Structures are given as C-alpha cells and as structure tokens.
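Participant: So, here's a batch of structures to check.
Read-outs throughout are calculated quantities, based only on the coordinates presented, and are distinct from any laboratory measurement. None of the values given here were measured: they were computed from a predicted structure. Cβ atoms are built from the backbone, for glycine too; each structure is taken alone.
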Structure I
Amino acid sequence: MSKTENSFVSGIKIVFTDRDFLTIFISLFIIGLAVGGFMPYLTVWATNTLHATSFQAGFLFVPMSIIGLIVSFYLASLSDKWGKRKPFIIWALLIGTISRVPLAFTHSYTIALILLAIGGFNAFSFFFALLNDFIVKKQESKSQAGTITGTVRMAFSQGYIFGPMLGALIIDHGGYTLLFLLSGLLSLATLGWVLFALKEDSMPQTSAHASSKAPAGIPSVLIAVFVAALFIFAGDSGRSMYLPLYITDTLNQSVSIVGILFTVTSVFELVFMPLGGYFSDKIGVKRFFIIGIAFQVLYFILTSLHLPLSGLIVLQVFYAFVLSATMGVGMVYAQSLAPRQIGLATTAYMTAIQTSAVVSSLAMGSLVSVIPLPSTFYILAVFAVISGVMFLFMKQKSAEEMS
C-alpha cells in the first residue's frame, strides 16, 4: 500500500475505531434513513394527497426554512458559549419526532405547513459542529479533517441510499401514513441512540469554546457565508422539490423512479464523500470547494436540456461529486472562516440548506407555470455562479488561528 493510499485509509479507519466519531456516524446514518424516506416524496404527497398546486408544494419548505434560520442561529451561538452540543441535539431530535408523526394523519395543507415549520429546527448542524470539536480535541486527527468529515458525512448518504428505496416501497404498500410514522420513529430511535452512546464526559471542553474566547454576535464573514451558501443550496433544494415533479409529470414515470434516481446519487456519494475529503486535504479545502461549485453549475445547465430518463440517471452520478464538495468540504471551509465560533459557522452554512427552499420555491415555483419545468433549472445554475464568486473572495484563517 502506497503512502497516499495509507493516508486515505487511515483517515477512514479513525472514524470506525474512535468511539466519538463512530457515534456521530451511526446517528447521521439513521437521520439519513429518516429524512431520505420522506423528503423526496414531499412535493408528490402534497400534490396527490393535499391537492396542492406545484407552487404550494414547493412552498411547504418555506416556513420550515424560516423557523430553522431564526432558531438555529440563536441556539448555535449558545452552544458555542456553553461548549456543549448534546442538549441541543436531543431537543432537535425530539422536536423532529413530534412534528413528523402527525403528518401521517393530516389532509390539511395549513396543518402540514405548521408541522413542517415546527420541524425546522434540526440536529444536523450540531452534529457537525460536534464533529469538528472532536477533531480539534484529538491532535492526531487534525491533518485528516477533510477525510474524516467526508467519511462521517457519507453516513448520511448511506441512510439516503436506503431511505428513498424504503420510502417508495412503503408508499406502494402502506401509503404516506405509514411513511411519515416510520420517519418519526426513526427520529425517535436516533434520540435513544444519542442518549445511550454519546456520553456527556466525552464532550470537548476546550478553551476554543469557552465563552470568554468566543466573540459576541455574528461576524460579518458568517453573514456572507450564509448568503453564499443560500445560493448553493437553493440549487439543491430546487432539485429536491422539482426533480420528482419533472420525473412524474414531464416524463410520466412512476414515483418509484424518483426513489431510484435519488438512490443513485446517494450510492455514489459513498465513494465521492471520503475521496472528496481526502483530495481537499491534499489540494486545499477552498480550491476543491470552488471546483465543486463549478461542476454544480454544469449539472444544472445539463439538467435543463430536457433530457430523457437515461440522461437524468447519468447526471445523478455526476451530482454525487458535487455534493462531496458542497455538503462535505464546503462545511469544513465555512468552519475555517470562523474557528472560534464553530457552532455558529456550521449553522450559518448548514441552515442555508433549509432557508434556501424559500429562494428556490419562489424562483422556480413562479416560473414553472410559464415555461417548461426542465428550463427552470437554468436559474439554479445562475445561483451557483453567484455563490462561487462570493466564496472565491473569502479568506480562510491560518492554521494557528484554527488550533
């Protein structure tokens, strides 16, 4: 085994031999299974069960995004001051369970909006802030931060492999009621796992997280991170909301095909996530991240060309590489911009995932009734260009500042 291969493999091995990293890995796998089970079908469920229009189906994500933005920023700042993430993770998982289970029984669009808004506060960003805490705490892990983050992020992708497949199977045999029930139970299972496996004494209490060292307020660079990430994830949200409608309405395919396409992306994420992290360690986090955004632009341009189903399937493989940069390495880059406020930096980047639904819903929802659905993906390519330019001019902190 060459030195390069050994470095890559050792980075992955750390995740599965270290208790803290493995706990986060398993938690994110279950979350991926829960979210992947229902999220790709949310717009289809809204149009079929709630009899919502295409615009209304996309708008379901808006209140969830707004609540997530307001609540997550405040709580992330608190977690930086306290130096603890576990209490926030527990509450987020509990709220996720409470908000998701009632969706199984509602036929009201208004109630669905309210329930999804309640579920806007999620544990995702706190898990990755905690992951960074552990990397900083464990000296031997710092040089492989990208590989470790990519491997742990892969756990969510693994869950997302089985989630859409499981979701399609449940819809075909048990309907959407069973789908939302099981998603809520999986969120509850994650909560149980965190309570059992993530011990309070394993939480890092480093000076970097002490309230005396954490700057007050939100730095301007993190506001810029949020805005730039908003445009990145507007593309991803637009894909999640309208690619299923493209498949079922424009191509006249069954809902099971939606599950197959999203599963294809998740399968190849298993390869690209750790590899992306590894190469970012080698060529630089910022450089790899910008390359990924450039490929995102290309993906949306190709998607807008009214491709047949076979072409869309190939593009989902391509998109897996994009996600290795935007979902994995991008978060490491955001953390490097504000190393003394890791929780806030992670939240600024990851909360944009939810909030971006507002942008993509308004942009694509208003156009979908005027132009063919595939053509609306051009606007997502423009969003990616804006994001890439903004991130290109942001400056990373030095290694000394980060440690």
Structure II
Amino acid sequence: MDTTAIGRRIAYWRERRRFTQAEFGRLMNGRSQRWVQFLEAGGRQADPRLSVLEDAARVLSVDLLVLLTDTPVTECVDDVELARIRAALQSHNVITGTADSDPAAPLPVDVLRARVRYGWTAFQSSHFASLGRLVPELLVAANQAAARHRGDDQLAAFRSLSMALQLTEAAAIKFGDSSLATIAGHRAVAAAERSGDPVTMASACRHLADAMTNDGQARAAAEFSVAAAARLEAELTGKGDAGLSTLGMLYLKGAMARAVAAERDDRRAAQEARAIPDLLDQAAEYATELGGDGNALFTAYGPTNVKLYRIATHIQLSQGADAVAVALDISRDARAALPRERRAHFLADLARAYTQAGSRENAVDTLLEAEKEAKEEVLCRPRTRQLVEDLRLLGAGSADRRLRALAVRCGLPE
C-alpha cells in the first residue's frame, strides 16, 4: 500500500472539504492533529488500515477507491458538475439517440449552433469551469434536436450534436478523465457519420484519436487517425479552410499518438518514432496550403500549431532540448494569434521541455507566464499540476520560492 500517495489524496480532499487538520481529526473518532499530520505524510505511525481509510472516505464524502487509487480528481470543476456531464452522456436518450420521453420542442438548429459555438469559445478561452454547467444541457438539447428534426435540419442537428460531443471529449481531457473522453469521442464519430458532412467527420475522428491516445490506446489511435485522413482526404481538400484544417489535424493527432506509443513500448519505440516526422511533415504541407494560421472549426490550425505539435512530440520522446529549440523559433506575434487555451498549453509544454533539458528555473518562470495567460491551464489541469509537483521534488534553484508559491495556488499539499 502506497501510504504516501494515500496520505496525499486524504490531504487534498480534506482541504477541498474545508476541514482543518484538527477538525478532520475530531471527525475521525477524536484523533489528534499530529495523528492527521502523520496520516497525510504517509507515516507508518498513522497505520492507515482499511478501517481507518473507510472512516476517512466517509468523513470526506468520497468513495474509498478515490483514496486507494489514482482516480481522476475534479480539479477546479465541481465534482457534482463532472458527474452531471457523465450522467447526461450515459442517459437513456443520449445513448439511444431518442427523445420520446421529452415533450419539449427541439431547439431551432441556428439556436443550437450558436450554443455549441458559445461552448467552444469558452473552451478556447480556457473558461473550463463554465463547461461543467454548460455541457450537460448542451448534450441533452443537441440529442433532442437530432432525434426530432427532419431533413436538412436533422443533418445540421447531427453536426451540432457531434460538435457538442467533441467539446465534451476536449473538456474531459482537460479534467483528466480519459474514460469519459473516449465515450464522448466514440459518440461524436457516430453523430458525425449521421450528419453526412466530411468536415464534421474528420473533426470527430481527430477528437476520438486524442481520447484514445490519452486512454492507453495510442497505437490504435495513430492507425485510426491516418485511416480517417486517407478515407476523407479527397472530400476535405475541396472544403476550404475547414477541410484542410481538420485534415491536417488528423495527421497531427497521428503523430502525437505515435510519440506516446513509442514512449510506452520499448520494443517498438524506434519504429513508432520513425513514423512521426512524416506525419508532421504531411500536416505542415496542409498548413502551407492553408496559407497561414487560422481557427476553422476550432482547430487553431496552421503553421504555428504544427510547430506546437513538433514540440509536444519531442517532449513525449524526452527530447526537451529539441522541443525548446522549436519553441524559440515561434514568434511572439504568431503565439499571440493563437486562442488563449493554445497559448497557455504551449507555455505549459515549454515548461515541461525546459524541465527535461535541465533548465528548471526557466521551467518555473514559463509556468508562471502560463498562469498569467490562463490560470486554469496551470492551476486546474492534473498534468500541469503534476509538473509543478515534479519540479518541487527536483528543486528549481533560485526559483524555488516562486515554485512553492505556485504549488500553494495549485492546492498541492506542502
């Protein structure tokens, strides 16, 4: 039993429930504050037997498995809201694509389209917490519209339903819930196929590939994204900016999936890594054809985003210095033109690259810059919070004080 990890989880949930150590101890059958300190530090003296952990789970109103295992934590998004997203996705009507039990009239397709656009705008602005309230209602409304409308309106409703499910996938990745993302990704692809629109199909496929990569299916994700690109390429190249952008994104997701597969399978690492440059180069060709950076169908696609994925694949392969070199080639103007979420994501990735390259002071300063850009990307994302924790363990030299302050803002236990 990893008592240190269990203690860390108990400390997180105690602070989330606004209990002091003294208060938590009293609720734990009158234990002392010092006993709680040992428990949270993973000390043997606390002896975290199963009965003790059962009591802690009861006091903290969490499932015992949350304390025992590394289950996703609802950082910066209320747990009730995340549960509502999952409940909406797993409701009978949304699973079956029906709306027989709902007497309300479906939203007009233009109203539905505007709500989907609003949700994606919130995401690209890094307003992730608002999605916990928006997404469940959007899923229900889009499903109802797809079930009730007919003709061209139904096809438009299926496009909106797919985009709502893609938004759910993207938000779930931010929340650290890869299983929820995978469910949403599969449903998004099914809805896109019903829409008959190749651009929506390609967009859904790139989101499913992303979910599969994060859910331990990287090799399958790479094969899926490239197969989708091959299937849809002839149609997408004639669909303007949106077609080229979604097509290019499929190759970028394929490259990222190959990098993750290489990192996770030593036996096939070299083979997986060799495929990455060709996928990135193919994406770069479509970005060149596009003529510059854009944001068609919320892709943020263009030459700069291709560079961001070059950085991300280098990092996944532990090539931090190479990632930093690519990052330094991105101009401030190019970075400023990206959506806020991508700007902050880039800075978080650059901080990870600096960490790999041994430049931990630069890593801390870059994280602080990312926090100024979009604090949710640093304080709320599990993967970025883990980087902060890693830097604390490694030490950041003259930046240690700034790092400690950042860790406090992230809610990490001292």
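Participant: Which one of I, II has FRET efficiency 1/(1 + (r/R0)^6) of positions 84 and 380 (r between Cβ atoms, R0 = 41 Å, to 0.05), as calculated from the coordinates, equal to 1.00?
Facilitator: Computed on structure II.
Participant: Ok, one more. Using distance in nm of label points 7 Å out along Cα→Cβ at positions 12 and 284, single out the structure from I, II with the greatest value.
Facilitator: The maximum falls on structure II.
Participant: Follow-up question, since we're still on this one. Just checking, which of I, II has the largest value of relative contact order in percent (Cα under 8 Å, 6 or more apart)? List each step's numbers first, then the result.
Facilitator: Values: I: 27; II: 10.
Top value of relative contact order in percent (Cα under 8 Å, 6 or more apart) goes to structure I.
Participant: Still on this structure, please answer the following. Of the structures labelled I, II, which one yields 0.85 when FRET efficiency 1/(1 + (r/R0)^6) of positions 132 and 356 (r between Cβ atoms, R0 = 30 Å, to 0.05) is computed from its coordinates?
Facilitator: Computing FRET efficiency 1/(1 + (r/R0)^6) of positions 132 and 356 (r between Cβ atoms, R0 = 30 Å, to 0.05) on every structure in I, II gives 0.85 only for I.
Participant: Something else: If Cα extents along the principal axes in Å comes out at 54, 44, 39 when worked out from the coordinates, which of I, II was used?
Facilitator: Structure I accounts for this read-out.
Participant: Right, something else. One of I, II was used to compute distance in nm of label points 7 Å out along Cα→Cβ at positions 92 and 348, and the answer was 3.8. Which one was it?
Facilitator: II
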